[in-house]
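Listed next: structures, encoded as structure tokens.
Read-outs: derived from the displayed coordinates by stated rules, not from any lab. Since the model is a prediction, treat every value here as computed from it, not as a measurement. Cβ atoms are built from the backbone, for glycine too; each structure is taken alone.
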Structure P
Amino acid sequence: MPYLKANDISIYYEVRGDGEPLLLLMGLGGGSSMWWQQMALFSRRYRVVAFDSRGVGRTDQPDAVYTMGMLVHDALGVLNGLGMAAAHVYGLSMGGMIAQELALCYPNAVSSLVLGATSCGGIHSAVPPQETVSQLSNLLNIPPAEAARVAAALTFSHSFIENHPDLIREWLMKGAESPPSLQGFKRQTKAIASFDTYDRLPQIKVPTLVIAGTGDKLLPVENSRILASRIPNAELVLLEGAGHGYMWEAADEANRTVLDFLKRQRSQPSRASA
């Protein structure tokens with residue numbers, strides 16, 4: 001299995017396809033296996049890279065405080081370790097937070113930006129109900145069967161769960177291929193808690209697509225409107241009724257939107273630097 005060393009940890013990664021680099025950054029507690037649909041589709045046009053973030057799956061899970069800056073340097077380390085000058089960057093949820101910081105701190109490493117179901121964090125963000133936060137925080141402390149039910153209910157709309165049980169099962173199976181440790185999940189959660197890009201968002205100069213479902217229970221859709229209003233010339237696409245897991249729930253429309261956006265962009269030639 002492919003591993004590379006970055007920031008004193010061993011990171012598991014997957015690469016598929018040829019063409020311009022496209023880096024995929026998964027959300028809280030999720031690993032590279034969660035991008036299975038996008039890896040298959042996007043790799044027809046791009047050299048697609050996904051990896052297990054620290055605390056998740058086959059990547060090291062050090063017993064230390066995680067910061068958003070640390071997670072950003074892990075992502076940058078993957079790019080540099082694979083010899084990529086720059087990449088289109090698609091981040092989902094927490095991955096979208098990492099993507100924002102990557103574009104702000106290392107703009108030459110980012111050709112274009114796709115921010116999916118994510119937030120700027122801080123006091124300007126729209127927060128979910130406390131019950132939702134509690135359910136998410138408690139996921140790894142309850143029996144697996146109950147955790148699967150709660151995770152699906154937080155991620156997808158009720159109608160999608162009712163009408164697509166096979167896809168829900170596949171989603172759960174893919175998540176089980178690269179699960180977080182309890183420690184890793186908690187460390188990532190704390191890194192999110194201190195995240196805030198609101199004041200710096202106007203500094204993002206790369207072409208940006210903001211995409212989300214209007215029925216998102218975890219990161220309310222208002223967060224995407226805030227991002228699109230603060231990032232210069234950002235495009236905003238909202239998928240009616242889809243939940244936090246819009247990229248599975250509205251897969252055809254979401255993937256087509258992202259590919260259409262990427263097709264209009266061009267990679268930057270400069271090399272990423274740590």
Structure Q
Amino acid sequence: MNYRQPDKIIAPALSLRELKTLPRPVYGHSEGLPNKPLGYRHKHPWVQLSYTAQGVIQVRTASGLFVAPPQSAIWIPAGIEHQVRRLGDTQINSLYIDVAAAGAKQNSGCRVLGVNPLLRELIRRFGSLPVQYEESGPHGHLVQVLLDELENAPETGSMLPLPADPRLRTLCNALQASPDSRTSLLQWAGRLGVSERTLSRLFVLQTGLTFRLWRQRLRLLTALPMLERGERVTDAALACGYESLSAFIAAFREQFGATPGEFFPPGQQK
């Protein structure tokens with residue numbers, strides 16, 4: 001028996017600017033946008049989940065940079081100021097979730113979640129639902145499964161912590177602009193007028209990572225958009241500051257649990 005949604009609850013998509021509250025516990029829409037940064041920080045009174053079926057999406061908050069290729073999605077709690085950037089020809093599905101329906105993750109901070117095949121299809125399917133779907137019908141059941149999958153989705157390592165100290169900010173901003181830079185911590189200490197030991201201590205204190213590990217993670221996250229586009233692993237490694245392909249692959253496997261070829265199978269590359 002085919003289920004037909006009553007015509008009276010079919011509604012056009014709503015602009016977030018028009019909303020005081022969400023029309024349903026979960027509201028979503030699909031969009032294909034050109035690659036451009038949103039030039040302002042903003043926040044919502046509800047949770048935002050951003051998933052890109054193609055390309056890479058990047059979310060920046062005061063505390064970190066969160067990067068999600070198609071294998072993952074970015075969870076942004078209500079009230080968190082953030083800025084979104086789309087890297088490549090992205091196809092984005094955005095979900096907005098009422099705080100009461102968000103579960104324990106609402107209070108867990110911004111994070112990147114792993115997206116398994118079931119969750120991916122649930123996100124895509126939700127984008128085609130009526131805005132005012134019937135909560136007690138099949139669509140409501142689908143939404144509950146979606147929420148359960150999000151609650152159990154694992155956190156990935158695609159996050160780069162950002163320091164608050166202005167000296168470290170200067171250093172980190174420079175490395176983000178030139179991830180292939182080989183400037184040492186000792187050289188940075190000289191430029192910033194502090195000792196290498198002080199700079200090293202501050203790095204661990206404010207990011208939880210050593211300078212070497214922070215720069216390594218930055219380089220690997222920078223490589224994700226290139227690899228997702230189907231560029232050669234060698235070219236991505238060189239562009240991100242690796243002289244050795246084997247060293248890049250080893251670092252990538254350590255960070256993401258797979259080699260670049262396993263993480264982006266050739267048949268899935270664009």
Kirkwood radius over Cα pairs in Å, calculated, reads 18.3; among P, Q the input was structure P
Of the structures P, Q, the one that 0.10 was derived from, the read-out being FRET efficiency 1/(1 + (r/R0)^6) of positions 21 and 197 (r between Cβ atoms, R0 = 35 Å, to 0.05): Q
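Assign the value 24, calculated as relative contact order in percent (Cα under 8 Å, 6 or more apart), to the correct structure from P, Q. Each step should come with its number before you reach the end.
Values: P: 24; Q: 17.
Derived from the structure labelled P.
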Value 0.9 of distance in nm of label points 7 Å out along Cα→Cβ at positions 221 and 253 was derived from the coordinates of, among P, Q, structure P
Using the calculated result 0.65 for FRET efficiency 1/(1 + (r/R0)^6) of positions 53 and 77 (r between Cβ atoms, R0 = 25 Å, to 0.05), pick out the matching structure from P, Q. Q
